[in-house]
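Right after this note come the structures.
Any read-out appearing in this document is the output of simple, stated calculations on the displayed coordinates, not a laboratory observation. Just so you know, these numbers come straight off a predicted model, no measurement behind them. Cβ atoms are built from the backbone, for glycine too; each structure is taken alone.
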Structure 1
Amino acid sequence: MPWLISMRIGSTDCKKLWPALIACSLAVLLSTDPLRLSPIAQFPEFEAHYVELPLQSQLQGFPRDSDSKLQAAELKFVGEVHGPESIAFDALGRGPYTGLSDGRILRWDGATKGWTEFAFTSPNWTEACKGERDGLGREHICGRPLGLRFNKTSGELFIADAYFGLLVVGPDGGQATTLSTEAEGIPFKFTNDLDLDDEGNVFFTDTSSKYPRRSFFISVLAGENSGRLLKYNRVTNHTSVLLHGLKFPNGVSVNRDGSFLIVAEGTTARLLRYWLKGPKSKAAETFALLPGYPDNVRMNEQGDFWVALHCRFSSRMLFFNTRPNLRKFLLNLPIPMRYIYSFFLGQPQGIALKINASSGQLLELLEDQTGKVVKMVSEVQEREGRLWMGSALLPQIAIY
């Protein structure tokens, strides 16, 4: 009875196919996010775009630090400061000053006094904000000060707050004054970093016009280009856009003679040079390609730039960056964002690069390859021969 044998074989094959069919059906169902539990549920217009990262052949000048020199760094203020993204010292040598995840800006006043509250960016800040370690749910209320820069002449501290825009506070601290919250009629969604020139102009970044800081990794995975480089003129109180169409612009640093500035474009892992003066004025060009995602950029006394890398490229990021549909599929699944973040970034590690201000070539590379001591560096500030390293996510400052 051949037909009976055929039925038995077919039945066995069907049983083998059922798990795969169920798995595929479940994946399709989950990818539609029927319960609106995915990380992008609140962003119905989310689209993922192709992202072109530097080729490995273009990064031969960035060897690994086989000695993991940053493991010799000292961790300071552990548990005392949460999310010290940026570090600054005033003209009198006081500090460091740093902004925290609970919205406060603190100043270190020595071992006897410890940390003192210096300034606030949010008019809504209350004691209920104090000590917030993971401020993603409340930082739009409490404030999230990121980039900090002093005007060494006036003593004023200029602040880029992710939610409250560009602000300034006097030498005595207190409630910061808002300077700018929009440009060309488009409100800032994610004010990130800043620097000043000798004329008092402030150059700063609005990382995204679509996604706030608490959704920063969605902006990265989208590969979207709504970021801007801006200029605030203190005399006219006018904010102008210098560059549109940037993909996660982050750190900003004006060079020594004020002829150009460097802006870190995070998603594409490169430094851009924007000319402020001279025959190339208002032109932008690629200054350096990087082996990972850059955060803040700070100039040292010699005029070269320290660049903090949040991490090197993981194999997963290299694979998914050229596959936008897969990124969107993944983000449509009801998986908490912290797991997606860990999946893409892999092993946390600390990386600091010193880049030549003239050529854009690497001068020095420091790493903690396993993240044993230093990980997730957001800024590298060189002071008196030592490197002060902040972290937007961790409760500490590293000194090397």
Structure 2
Amino acid sequence: MPLLTGLSRRRFLRGAGGALLATATSPAGPAWSQAAAPGAASATTSRPPVDATFLFTSDVHACLISADALSPDCAEQGKTDANLVRHVTALNALAGKAWPERIGGQPSGLYSAGQPIARPLGLVIAGDLTDDGGGQVKVPGEGWQLKQFANRYSQGSGPGQLAMPAYVGLGNHDIDQDGAAGHVDWYRRELRDYVEFTHRSTVFSTPPVPVGNYDVLSDSYSWDWGGLHLVQLQRFGGDRGHGAPSGLDWLKADLAASAADGRPVAIFQHYGWDHFSTEVWDPQAKTFDATGAGEAHWWSAAERAALVEILKPYRVVGLFHGHQHDQAMAYQADGLDIFTACAAFLGGFALVRINTEAMDVAFGEARDGQGTVEFTHAFTKPIA
């Protein structure tokens, strides 16, 4: 991917030895996320103030299959409970530290450089909470992997437990695998129930992390931090896999109701516009790759276009995704500024601040079990 340079309104930084912050192969140029939504000019003074600091991660891949055993290959890949504890400990320790002034020996260029990191409002997780459908067992029941995830990433005060609210989303590892005969959808339903019970308010119960608007059909949901509107779309906006109803009509209505005044919007889902997320079947190579002409592996160009069409009228300042594990990236595609961090089990996260003047994204990785963090890349842009 070519390096995104020469844009007067943005600053990108590559950390020493790190991945490029790049533009995807879709047409780039001034992002429509920089433009105000229709009617925004007259509504500017009436919008709620914005100064939201939060954390983003994805691909936790909780991997236990019993109290003390992992799924095959998980240890070799780093999908261990010790690495999740290291990750959570680092996230909990960020508040009060300073936004990085230098990364890889260069000025970070961040609007917030040198300022104390505010206590994050929450951690948004873009899918693959578990490695294997929640940790399947022969007889339907709560999987060990979902228990492990909840023990680490549900808000609490215990050691190795996240100390802030988590806004959870699902990925292909959570919901693509069938259960045993007679219980084909059991684990999909288990994971979807976990999301719903975590976030959906009812007349009978208040969830641990309530949100403002929950779609019971697609499990998409949205909430607001002051004048910032945030939307979680699970695998991707418009997903119909395994018989799920599309959430695009819900998304269209949600944005019309909550973001028509031109307030900034942040979108979260599992799949992105990177080469892995957009690969298709190559009949000659007999594999999925970036050059094939067959069926899409994860989501199609038509599905991406349908989502983009709904987002276009609004002031989407960033779309955050997971799925690929190894690189922190900030790139542009279809007019969107898009962000992905290294996988959580590898220690990856993004620290994000959005206020009325700027948007800062500092990518980092947990380095030990004592809360040490190394910032590896940075992105900043003004908020018009």
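2.7 is what came out when distance in nm of label points 7 Å out along Cα→Cβ at positions 79 and 143 was calculated for one structure; which of 1, 2 is it? Source structure: 1. Work out which structure the value 30, 17, 13 belongs to, where semi-axes √(5λ) of the Cα gyration tensor in Å, for residues 199-350 alone was derived from one of 1, 2. It must be structure 1, since only it matches.
When mean count of other Cβ atoms within 10 Å over residues 119-126 is computed across structures 1, 2, the figure 19.0 traces back to 1. Once FRET efficiency 1/(1 + (r/R0)^6) of positions 175 and 271 (r between Cβ atoms, R0 = 25 Å, to 0.05) is evaluated on every structure in 1, 2, the highest one turns out to be 2.
Could you figure out which one of 1, 2 the value 6.4 for distance in nm of label points 7 Å out along Cα→Cβ at positions 127 and 279 was computed from? Answer by label: 1. Identify the structure, out of 1, 2, from whose coordinates relative contact order in percent (Cα under 8 Å, 6 or more apart) was calculated to give 26. Traced to structure 2. Between structures 1, 2, the greatest calculated value of Cα Rg over 2.2 N^0.38 Å is seen in 1.
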